[in-house]
Structures are given as C-alpha cells and as structure tokens.
Structure I
Amino acid sequence: MTIQVDTREHKKEWERIQSQFDSLGVDYFRSKLYVGDYMNIDRPRIVVDRKKDLLEICGNVCQQHERFKKELIRANDAGIKLIILCEHGEGIEKLSDVYFWHNPRRDDGEWIMKDGHPYKQPTSPNATEGSSLYKSLCTIRDKYGVDIVFCDKADTGYQITQLLGG
C-alpha cells in the first residue's frame, strides 16, 4: 500500500503519523489531494480526512460551514467516499458518544466582580453542545455518505491504513 498524504496536513501532526507509518512499514508520499488528507493510490475513491478532536469538527461544522460543505459536495461530485477520522479519544469511540460530549468552550470565561462578588462570566455560553454536534454529524453522514470514525492519537496511522484498505 502506498498512501498519498496531503501537503496541507499540519507539520507536527504529520510527523507523528509519519513515524506511525514508518513503524507499520507503510509507503507514502506527500502531494496535494483534491479532498481530505490521506488516500491509498490503489483505491483513490476512498479518502480519509483527519480531525484532531471534536473541537476541530465543531469548528468545521459550525464556524466554517460553507467551506466544509463545499468539500463534502466536491467529494460527492467526484465519486469519492470521504471518511472523517477524529482523534478525540477520551471516551469518544463511536458517533453516538458525541451526543453526550461536553464542549469545553462552554466552561471558558473571565472573572469579573458583580455586586461585590467574584463571578465567572462565560465567554462562549452558546458554544455548540454534543447533542447539536451529533445531529449535525448524522445529517452529514446521511446526506453526503460520509463515515465518521474515532480513534486515539496513538492509533491514527494504523486506523488510516485500515480505513484505506490495508
């Protein structure tokens, strides 16, 4: 198996996954991909799009919705099966686990004095919760035929090779 790795993959993340590929004996080269981050050149119609955690997915689905949607449509139009691989870990093993995820951005805040007492004023009280993200991901799965898979960072290289048919 030879895997094409998108050149826009973050350097530190790529170095970690590259060492995993090396230990698995996977051949790879870097070149810009049409969609996603990883593709088996023998099976170019399946592509893995790696996400570092649910916060990144949340940003893609909520803040960068139009850009993300265009990528999903581009993959669909080209007949590419897109697999989102989320390295969240920490108890998120399957899509249904996302429903119960607590977005840590909801806990962010700054301390202020209110009526003579310290009060933590939330900076992102409307940050997307797990139940909403779950519904959005189910819609993406159903509308665009995207598979959404979860793993720990220590297993990413192995998971990519498995998902690409290795």
Structure II
Amino acid sequence: MRRLSLAIAGLFILVASSQAQAQTITFNASLNGGNEPVVVVTGSAGTATVTWNTATKAGTYRVDVYNMPVATTQGHIHVGAQGAGGPVVVNFVIPGVGAISNDYGFSGTFGCSDVANRPAQGINSCEDFEQALLLNNTYANIHSTANPGGEIRGQLIRQ
C-alpha cells in the first residue's frame, strides 16, 4: 500500500510540474509611426496584444488602430529587433483590408501552421518563432496605402 501511495504521489508531482511549465504568455505593443525604422509622421496610433500558449503552440492577437488617415493594406507580426526591419512571420487577418481607415480593431488566432519560416533570420520552425517572441524580438506592424512599408509599429514586449 505504501508503494502505491508513493507512486500516486510521484505521478501527481510529475503532472503538476508539467502543467506548471505550460503557460499562456501575453505580449503588448504600443503602435506609432515613430517606431518605424524610417520614422513615419502620422496621427495614427494603436495597440496590439498577442498571447502565446507554450503547450499548445497556439496564439491570439487583438489589434486596435486609431486615426488611420488612409486605407490599411495589411498587418503582420515580424521578427526583428527594435528599430530594425525584419520579415513577416505571421499575417493578421484584417476584415475589410484595403477599405478600412480611421478607428478600427480586429482579432484572430494563429498556430504553427501560420508561422512562415525565415531561415536567413534563424526562424526555421515554430519553436524558433516562439523563442523570438519570448526574447522580445518580434513586432506588430500595420501598413497603409500612404506608407506601404509600415504606417505604425510596436515591439511585442512580454508582460
């Protein structure tokens, strides 16, 4: 009976420790034209919140944009350090893209199948993307017809 109790206790500790390691992490960004590598003078600003579950390898995003003066053309998560350009690794799905401006928001989900590998930047897998995210080496970027390279941008910072 004592061995059974020890086995059950050991199994409980193993399950509890694996659950403690799996977590959902939140990242926030303040989006503005001053964060673009070549500063964009714009009245537009916004916020982005990204969550990532380290166990399921699934994420969510919520982006709110304010005072966008022209049509939005696209939005993404890029890999790259603050102040440096980098390639797209996750595309945002933006309802009404190409026609929306002014104030708007959108949200969605993504997983490993949505992550684009970028070998030149060391992103060869979903795990590489996760590491870049955890190291604050990703940013959210919203592009417009006036600024196709990016109207507003913000580094995704772990909370």
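A short reminder: the numbers here are calculations on the coordinates, not readings from a lab. The structure displayed is predicted, hence computed values, not measured ones. Cβ atoms are built from the backbone, for glycine too; each structure is taken alone.
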When relative contact order in percent (Cα under 8 Å, 6 or more apart) is calculated, the result is 28; to which of the structures I, II does this value belong?
II
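From I, II, which structure was semi-axes √(5λ) of the Cα gyration tensor in Å = 38, 16, 13 calculated on? Provide the component values of the computation, followed by the final result.
Values: I: 33, 18, 14; II: 38, 16, 13.
Computed on structure II.
Suppose you compute distance in nm of label points 7 Å out along Cα→Cβ at positions 27 and 75 for every structure in I, II: which one lands on 1.5?
Answer by label: II.
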Highest-scoring label, criterion being distance in nm of label points 7 Å out along Cα→Cβ at positions 115 and 147, among I, II:
I
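Figure out for me which of the structures I, II the number 103 belongs to, where volume of the Cα convex hull per residue in Å³, for residues 35-82 alone was derived from the coordinates. Spell out each step's value before the answer.
Values: I: 59; II: 103.
The read-out was computed on structure II.
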Kindly point out which one of I, II the value -10000 was derived from, the read-out being helix-only ellipticity at 222 nm (-39500 (n - 2.57) for each DSSP H run of 4 or more, over all residues; to 500).
I
Taking distance in nm of label points 7 Å out along Cα→Cβ at positions 51 and 67 for each of I, II, which is largest?
II
